[in-house]
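Please find the structures below.
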Structure I
Amino acid sequence: MSKKSLAHQAKARIGKTHDLSHLTIEKNQGNLERLMGWIQEEYGLESIHNLKTKHMDGFFAEMRQVFSPTTLAGYAVVARDIAEAIGKENIVRSNKDLGASREGSRLCPKTADLEKMAEIQEILNEKAAWLGAAWQLQQAFGLRLSEAIKPLKIIEHKGQSCMEVHGKNGNIYFPPIDTPEREAALQRALEIKETQGGRGLIPADKSLKQGYDAYRNAIRVAGGTKENKANSHLGRHVVVQERLNGSVGSADEETRNQVVQEVGHYDQSKLRHYCDL
């Protein structure tokens, strides 16, 4: 009988993680397969119980040439899950040592190319109405990519009409529908949802994962990349910067607290990721 792959062994050892979202599980599974596949091919390892620090160091040294600290941090999460599962927690170094520390890059507000963002809007509009509506929602409300395609729900929250957004790690937040741009984006999304007969913008013949992949790929093909200063996440930066008038210091305590909650955070220090101090 052939030896099971390192990836198969690692999955069996870690077991199922029911407390994570479907998209996070998919991402972690992919990272695990790439991590274990690389180590098996590079070192000829046959058992995860023989994993050592040098194997993990080798992987991250190689991947630092290709991936950003943010991407490497995702691999570090999986590496630690595997290490913990085999009782060898110390074989994975700190994120800083692995080159996976995001502090340097994430504490730097980003400037979007607004003309390019508008161009992407037009391209997605032409490709499919639901894709254009999802991008419009993201730019109006500062949503993450996955949040823009989840079921749409409008509620009354603290005396305001708001979107109910299901964000990362099960967090729910409520950006208000308080500008003409937000009203227009939401109205368009609701009309498309009704036409398609679903709960959100994804067509009825696609799963959440299929819709996510289709939307992400369409953005990339349209030029929505970091290199072009037009990736989908930059919409969050633009929204925070606009609602704080350009800098954290220009807003009072109440406004800062309100804005940070509108994008799904509860710690004002997070604003440093999006806006000048």
Structure II
Amino acid sequence: MIILMALQSRIAATDVPFVGSVAGPSPTAGAQCKPNLLVTSWQSDVPAEAMGKYLQDKGIKRLSTLTPNFVGGKDKISGLKRFYKGEIVDEIYTPLNQLDFSAELTQLNASKPDAAFAFYPGALGVTFVRQFQQAGLLGKMPLATTNTIEGTAIDAMGAATIGATVADTWTPGMPNPESRRFVAAFEKRFNRMPSAYAAFSYDAAMLLDAAVKTTGGKTDDRKALSKAIASAKFKSLRGDFRFGPNHYPVQNYHVFQVVTGAAGKPEFKLVAENVLKSHADAYVAQCPLK
């Protein structure tokens, strides 16, 4: 996310298509959208929007939130609040380099919310989820997450993930045939689960392949290539997929729960399908592209 924001001036200075498969900061989906910037993952608010709706539908009245203090964390909370209308007891932002969450978890224990929502990507997620368990909160209050419990890190988190929920447009628990084939091939090759980012990057490759086929292999007209990418049809691991006017996906979002699998290891189980269906981000109206 930070890198994509830093690249904005360079993307704007060229007609070369830029296909992103990881982060989706809100400015790039709104006023700073570009004809040659296309993102195959999601705008960063939206997984949290799905979790917010899920928690609202579940009747969660009091919620504590924890995220890093940067644009990505703030986007998540903005998204959550669009659909979650209960009381946010604690809205906690921590420094990006913080690895000790004991003070925040003590605060959480004292507040006694009905559930906790967390967004901690990468190594931060491993540390946070482990410490959540060590603090005795696992099983005491539901842990709802987005982009925290990923295939790349779930083995390191281990039993600390069991029972947690994950909102996203894809996890290795997605039950469609294309996704199952991808997960099986990935695990055979790399001996671990794929992350959502691996799936989004695979989709990006399939998208580019479909786009180049529609141009007859011609890539010299960069503006035409960007248009071909924006309208290309391909078989996404997520199922239905298309770009909105801001070149961010319009897609379905689901909630998965981490359960103990047949092999005794954590795995993702789909528990709420299409929490948000054919859903676009909140910034598309601010994008000048038509």
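Computed from the coordinates by the stated procedures, all read-outs in this text should not be read as laboratory data. For clarity, every value in this text was computed on a predicted model and none was experimentally measured. Cβ atoms are built from the backbone, for glycine too; each structure is taken alone.
Look at distance in nm of label points 7 Å out along Cα→Cβ at positions 56 and 224 for each of I, II: the largest one is in II. Source structure of the calculated read-out (Kirkwood radius over Cα pairs in Å, 19.5) within I, II: II.
Computing helix-only ellipticity at 222 nm (-39500 (n - 2.57) for each DSSP H run of 4 or more, over all residues; to 500) across structures I, II gives -11000 for structure II.
Here percent of Cα pairs over 17 Å apart, for residues 96-167 alone was derived from just one of the structures I, II, and that gives 60; the source is I. Using the calculated result 18 for relative contact order in percent (Cα under 8 Å, 6 or more apart), pick out the matching structure from I, II. Traced to structure I. Between structures I, II, the calculation of mean count of other Cβ atoms within 10 Å over residues 144-151 yields its largest number for II.
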